[in-house]
Each structure stands twice: as structure tokens, then as C-alpha cells.
Structure 1
Amino acid sequence: MVYQILKEYGVKGGRMDQHFLTDAAVLDEIIDAAQLEPSDIVLEIGGGIGNLSERIAPRVSELIIIELDPQMVRILKSRLSVYENIKIISGNVMDVDLSELPFNKIVANLPYSISSDVTLKFLQRDFDRAVLMYQYEFARRLTAEPGGKEYGRLSVHVRYKTDASMILKVPKSAFEPAPKVDSAVISLIPRQVSYPVDDKSFFFEVTKALFSQRRKKIKNTLLGSSLNASMPNLKELLERLSGQPFAADGVSVPLLEKTAGDILSMRAEELSPADIARFSNLLYRQNGAIGPDSLFQDARYSKNPNEGTDSHES
């Protein structure tokens, strides 16, 4: 069926990051994983020729599709005209204000070139469930456990708000044209944060800094990161912090007897998201304890923990 559609509309794919999923079994598994309900409003990114869209629309209250390619927009409007519950937005998802769209679920075969940016953008919004197709190696980073080479900044950001799990691996042969790599379908289910974060913007900035130079120890990484430019007193803060106990409820068991100085001599991949949050809180509070003249130079940071935002940067 998909090949017939491509032939009918003269679509070759391969441009604008387009690889069309042709495996009906995989399409059905994506729909099953989304657990669609008649009351759902679903956001789809990159509708393509509508082979996923036509499975979503009959099952939900509304389907909102954001599609960049004008040719695909024309095809979607032609093929899906029988559905009155579909809204098609022509444009780049990175330019769309998602806060103005009332979706509660996200189901998409994402353009791989914007996987990181669009995922971090999704995480700024509340939603019930997301079922997303990623490049396989990228999917492994999303679901990585601490300690491995795939574990990094994105793993921490995703784990902060969601339970992430890999549903299935999808071979490159399931697409037309076939990409160079395999893919994977990931489920993201939001949950309550299980560890305290004093200031979310600062937590995300510290996470970004920690993984900016993975081979270095945390102290050297932070001093060589962009965080040092935002906090001119960072070296003094780390020295004051080094003698303090790190232990707190929720930190990893091996770290219970550690001091903050011990943490500074470790590498970022050895810390769980809860550990990173704990370290971020200690640094944030230490900065406040020195006095108002030492506050961050970057206006994005709020001294009031209640003013933290869900700002996730790429």
C-alpha cells in the first residue's frame, strides 16, 4: 500500500530527512503502544504520506500534524480529506509554539536530524504519553543507564520527567528509501519527579556542563565549561563545597559515604540523575550562602527556587 502511494504521488523520499515506514506490523505496534482513546488529541510530527496518520485519526478526537515539506502537506490534505478531525500545520516544529496546541499524546516517526532538539522541546510540555521513532543509537542514549558510554545529558533530561523504554528495534529495511541505520520506537510516560530540584534551569545547565567534557573529572569539566562564564565565582564555590557531605535520601548507594569533594573527583557518567540533582542543589545553595553579589551573571537563572522553569536547552 505504501509503495502504491509513493508511486501515485511521485514521491521518491531521501530528501528533507524523509524515510517512509512501509512495514504495516511496525505501524500497528506504534498504534498499540500509544494506547489511543476516543478523547485523545494527538500530535504527529512529520506526517509524511499519512501512513501513520490514517491509523491514528479514526481512533481519536483530534489529530494535529506538523509537516515541513509542502509536497507532503499536499499529499496529506489529499489522502486524509475524509477525516474531519485532522488539523495540518505547514511548517517547522521547532518554530511552532507547542503551548498553543492542546494535545495530550505524541505519536511520530521523527525526522532524525532534529531528534535531540524536538525531544527537549516536547519535555517542556505536559503530555500523557509519547511514542516516538528514533535512530537506534539515539534511542539507546535516551534509555541509557548511568555508567555506560551512551548515558549523558539527554538521558538525564528525559529521566527527570519520564519513564523511557524501548518498545522495539526497527530494521532499516522497514523504510523506503532505507536509511543507513536501524531505528527504534521509544515510549515516554511522564511521572512525578522522585528527587528534589531547587532550580530546574540551573539543574539543566549543570547537567549540560557535566557532560561537556566526558573524559575529565567533574571539577575540571565544570571549570572548563560555559557554567564558569555564568558563575565567575565557580572555583571558589567548588572549593567551599568540597568538604561537605554528599549523602542524602535518594542518592546512589555507593555515594552515601562520599563528600562533595569525592564527587568532584568522579566523572559525570558515574552519577545518576538523582545524584546530579543533589550536586546541583548543593552548588545552588552554596552560591546563595556566599551572598547576593555572587549570583549568576546569566539572567535566565532565578534565585527563587519556585521561579525555576522547564527550560531544556539543546
Structure 2
Amino acid sequence: MSNFILICQKTIIYAIPLLIVALAGVFAERSGIINLALEGEMIFGAFVGALFVYYAQAGGWFLENQQLLFIIALLISGIFGALFSLLLSFGAIKFKADQTIVGTALNMIAPAAFLTITLAFFNQEKLVMNPMPLYSLNLITSDNPILQILFNKAYISTFICIILYVLLSIWLYKSKVGTHMRACGEHPQAASSVGINVYAMRYLGTTISGFLAGVGGYTYIATVAAGTAESSVGGMGFLALAIMIFGNWDPKGIAMGSLLFGFLKCIGPIANQVEFLKKLNIDIYVYNIIPYLIVIVVLILFRKKSGCPKAEGQPYDQSQR
């Protein structure tokens, strides 16, 4: 039972960043913008959040309320992820640039900016935040396995991301603005003909996407990476894109895909802690490559069942109807 609880707890820890970043991709693409820059937005947003926490801890701020520090860091990461995403939306909407190229460029800029700043000011290639254990919420002592999985040694970011995921998913599909946004990703000319500002909806979708990617980036470094910020988030942004496709651009499918790939990602790191996995004596690199092999298989299987928005990646020109 203890092994089962450990695997489930670790699955959730790995799944949460994937869940919120995959939803970030949905918001951009439902508005009509391909957001390949999720990885870069995660890195950039998380880096700024990590800088804040680093200086806050060095200055002795929030010593009696580390959870508040965590929440503020998530908010800052989200804001700067949103600001970074404006480079994508500005290039794609204002200049009608190739969205794939712009996204790729941002994925290169973010780690370069990270390394430049850390090497210039800290003389190192990573930023380590301490003490990370204070971020853990040991809420219960019950032996109930469900309560143990959901609450014991859980991070506050888990609950924040789940709440954001649920509320924003409902908003995207049930609200008037969310409906307008999705219309701009399907038939922008038709949406414009009934008075919807396509440009504004695409800016909004991409900005929300950047915010969620920044939140997911800091969640990753604070939980999965144990408080170490580097110029990489372990390919989680690209994996989140694959989960978005696997989930058919739908929040329910994304939730299932995130749990699946969260499980696959956590097996390697915990293999030596789980007795039956230890007995298999499989190299950790084999476990680490499995999620990406599964991604290839999934993309092949679902290539003809794509529910992607029809106008995704197509620059909108108001003069053409």
C-alpha cells in the first residue's frame, strides 16, 4: 500500500505542471495562435519567480509564512510568463509572422536569457532556492489512502493549479468571452462579421496561455525540481503540447493525458524507492525515455482524429472576408 501511495503522490506532482501548461496551449490555439513557445514561457516565468524567492529568502522575508511566499512566486511567474508571451502574440498578430518560427525563437531566447543573467550576477548556471521542504503541506495524519494521496505531503501549487484548471476550463466553454475566443480559432472572418474583435481575442488567448505556462513553470521547479531553477524545464513544455494533442484540445482529455504522462515521468525518479521496480533492475534512462516513445505512438495513432481549431496558425487579415 505504501508503494501505491508513493506512486500516486509522485504521479500528481509530475502531472500538475503538465495539466496547467497543456491547458495553456489550449487557450492559445483555441484563439487561433499556435503556441510552440510554452517551454520558453515556462522557463522565463519560473526564472523570475525563482529570482523573487531567492532574494526573499536571502532577505528573511515571509519566514513565518512560506506558503504565502509560494503563492506570490506563482503569481509573479504567471505575470512574467504572460508578458513574455506578448512577443509571440505581437509577432503573430501584428506582423503576421510564421507562428512556428516565432515560438521556436522564444524557446531559444528564454534559456539564453536565463544563463546570461545567472552567469553575470550569480556566477553559476542555476538558481537554488532553500529551504524547499517548508513548501510542503503536511495536512493530515489519517491512514486513509485516498486522503494520504490527495493531501499528505502535498504542495499548495497542486490545489491552486487544479482550481485554475477547473475554473478556466468552464470559463472557456461556458462564458460569452470564451465562446468568442473559440470562434476566432475556428472561423475568424465569421466571428468578425458579428462584431467580435478577433485581434483582441487572440491577444487574450495567448496572454492567458503565457500566464498559465509561467505558473506551470514555477510549479515544476518548486516541486519536481526540488527548488532548483535551471535553463530547462525537462522538456515539460513540449510534453504538454503532446498532451494537448492527445487530449484532442479538450480539458477532459488533457486531464487524463496529464495523469498518464505524469505517471510515466515519475517512474524513473522513484524506481529505487519502489520494491518491485527495484527488482526489475532496469536502467533509469530506459524509464526516462518511455514517455517520449509513448508521445510518438500517440501522435501517430491520433493523427487522423485531430480536433484542432480550423483557423489555428492562420494569420487573420481584417480586410479579407
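Observations on the model:
- In this comparison of 1, 2, the computed figure -9500 for helix-only ellipticity at 222 nm (-39500 (n - 2.57) for each DSSP H run of 4 or more, over all residues; to 500) is attributed to 1.
- FRET efficiency 1/(1 + (r/R0)^6) of positions 82 and 162 (r between Cβ atoms, R0 = 25 Å, to 0.05) from the coordinates reads 0.80; which among 1, 2: 2
- Comparison of 1, 2 by volume of the Cα convex hull per residue in Å³, for residues 154-217 alone - largest value held by: 1
- P(r) over Cα pairs in 10 Å bins from 0, in percent derived as 6, 25, 29, 19, 14, 6, 1 - corresponding label from 1, 2: 1
- Of structures 1, 2, the largest value of FRET efficiency 1/(1 + (r/R0)^6) of positions 178 and 202 (r between Cβ atoms, R0 = 41 Å, to 0.05) belongs to 2.
- Once relative contact order in percent (Cα under 8 Å, 6 or more apart) is evaluated on every structure in 1, 2, the highest one turns out to be 2.
Computed from the coordinates by the stated procedures, all read-outs in this text should not be read as laboratory data. Everything numeric in this text was worked out from a predicted model, so none of it was measured. Cβ atoms are built from the backbone, for glycine too; each structure is taken alone.
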